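These notes open a run of structures that come right after.
Bear in mind these aren't lab numbers, they're just calculated from the coordinates by the rules spelled out. Small disclaimer: the values here were computed from a predicted structure and weren't measured.
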Structure 1
């Protein structure tokens, strides 16, 4: 179970932070995830309630940090203004319209060589980002979109860039694994 890629869409009230809805897709049985979200909705739970949930853990059956808890943390970061996301569809529309955002792939070079978007992205692995800041625009308001395989490192890169004063940084939600359009191989 540990290597499976689940994708969850979570809806929460911005003001009260209560969980309003969730969808989950992926290989195998996602009913556990839906059951967790159903209980959260029925119980009037907030995003914080779910991030603090103590769910059962057994290595052959579940991750140490359950997917639902990780999803709630992501929503918490969005609600707290620590992350601004952009969907793959929004990014594709931007690129197709002629807009030229900085699209920053922060995966390793081996991952980049195996598969890439092919839409003008720039590879700067996360571990090298701080040493290669000079390769990014001097204009700290220019749009920069970060991603990796599932955008965990994309989020980390966005936080680094924000720390360096960049003000218009977004994370491509779901990373390259969520890209539904043709990719370079």
Structure 2
């Protein structure tokens, strides 16, 4: 049976990794007990023994501090809480997509209207719109016409929306492009 790699579900949550118990590399650590009381700086081995006597884990919560800060707590519960917070943040974050609309130098008024309705739909959903205008052959000699087509298109959208230009009109690789978003 073949294993499909794209079916493997890896956690896309970016949860910080925390070292616990014997994995802590520092020789001395600043210890905080399960109630939030500072116990002071002590050797790591003694701190681990203290945590194990309370049937809890010693977790390095601030590894960059000097000496590293460790807390005595239940590692499984701590890890679960961090994953839960990361899941909540991911749910609240809205991913903005960039949708592309392609125009041409010889576009008709009706076709431009159809594309404006399409762009309006994208803007209503909260997406950014990239307006592209590829230049072919002899069209490359009339860059001013292409810029005028894009400006007319954007002004048509500005009649209905408060827009901000994310990227000014650029000519790159034989095509004009600009990115607009609802402000």
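Of the structures labelled 1, 2, one was used to calculate semi-axes √(5λ) of the Cα gyration tensor in Å, for residues 98-137 alone, giving 20, 13, 4. Name it. Answer for the origin of the read-out: 2. When percent of Cα pairs over 19 Å apart is worked out for each of 1, 2, structure 2 gives the greatest result.
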